Structure P
Amino acid sequence: MAVLTDQPVAGCMASQYAGWQIAKGLGISARRGWGRFEVLQPMYNLAKRQAEVEILPLAAAEELGVITYGPVGGGLLSGKYGSGERPASGRILDNSEYKSRYSQDWVFDVASAFTRFAGEQGVHPVTLAVAWVAAHPAVTCPIIGARNLEQLRASLQAPSVDMSSSLRRAISDLSPTPPPATDRLEEQTG
């Protein structure tokens, strides 16, 4: 049970919060002199880029650490999923939460394009997926979650990828850019 006091406490972490909730929490903690969120833990991968809209810009502006989860999208970006391609079993097929999260056809199109792109680069898809997430300027580090030794090895190779801005942009272009939180686009055109 959490006890609220007027005494400052060490920083906290927030996971699975919307940008407005994080900002509200930061405002309340500042007003009351409490420890603030110091680290955010959003889901972030090539198929699920919503964190780019508000959470990652907020983290950069407030100098918050960001440790993302799901860089391989529950296996979606591991090379075994694609348009019309499914393994016999896997998290996305067997787990109802992952099945719901990655059920749209377009995510499998992204997985196909990404796997093809990784092959053209001569890089394992898991390595490239983790490297892409890690290269976002607001991300402190991605959390890796391998289901087997091959995926662990591939994830651990991510720092060896020379993720130039043009390579990151080319990978980003494989999936839809999330729409802005408002209809104001002037910040995106600058």
Structure Q
Amino acid sequence: MQFLYALRSKGVTDTRVLNAMERVDRAAFVKGLFAERAYEDMPLPISCGQTISQPSTGSGYQAAILAQLARRVYTVDRYKRLVAEAQTIFTAQDITNITAFTADGSFGFPEQAPFDRILLTAAAEDPPGPLMAQLRVGGIMVLPVGQSDAVQSLIRVTRTEDGYDYEELRAVRFVPLLEGLGAD
């Protein structure tokens, strides 16, 4: 796939990640007018006024990639329709280690905590406290932080015995993390 070369040129060299991205067809997650652009390294519109992130950053698509790399993946979206569409694709692609549900993502999934890894694909002004509390010691959360109308910073938060360590990774631009459920 063409975009795998683009990923390599942007520094993605982990063979497991590249193989996972090769196994999951991004076109299954992009419909309508933009389907023919599914393999371009750019964000694209999907249902409910949302976007699928560009492959070089990370939707059901990201969960499908992560399912190739992890034993179990939990994915949360505020739109019931997007969860249903993603679940249909997971089933069609025989991806069985993803639990997808509709909820306010800023609260995470405390019933399954603590987590080794948490990824947010929407920008919060600050790392959400409920998600920070759901990281195990040694766990890592990666998320964009900053105001939605400005360039944000992608940060890595590592939970330590004594608190949290923060590392700024790069400038990014994501949709805002919104509270509550979306109207489908």
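Each reported figure results from applying straightforward, stated rules to the coordinates on display, with no laboratory input. Given the structure is predicted, the values throughout are model-derived calculations rather than measurements. Cβ atoms are built from the backbone, for glycine too; each structure is taken alone.
A value of 32, 12, 10 was computed for semi-axes √(5λ) of the Cα gyration tensor in Å, for residues 31-110 alone; which of P, Q is the source structure? Derived from P, not from the others. Have a look at P, Q and say which one yields -11500 for helix-only ellipticity at 222 nm (-39500 (n - 2.57) for each DSSP H run of 4 or more, over all residues; to 500), as calculated. This value belongs to structure P. Using Cα extents along the principal axes in Å, for residues 103-166 alone as the calculated read-out, with 33, 27, 14 as its value, let me know the right label among P, Q. Attributed to the structure labelled Q.
When mean count of other Cβ atoms within 10 Å over residues 79-86 is computed for each of P, Q, the one that comes out at 16.1 is P.
Here the criterion is mean count of other Cβ atoms within 10 Å over residues 71-78, and among P, Q the highest value is seen for P.
Tell me which structure, out of P, Q, gives 20, 18, 10 once semi-axes √(5λ) of the Cα gyration tensor in Å, for residues 63-134 alone is calculated. This value belongs to structure P. Taking distance in nm of label points 7 Å out along Cα→Cβ at positions 23 and 119 as the criterion, the largest value within structures P, Q is that of P. Given structures P, Q, which gives the highest value for mean projected area of the Cα convex hull in nm²? Checked P, Q; max of mean projected area of the Cα convex hull in nm² sits with P.
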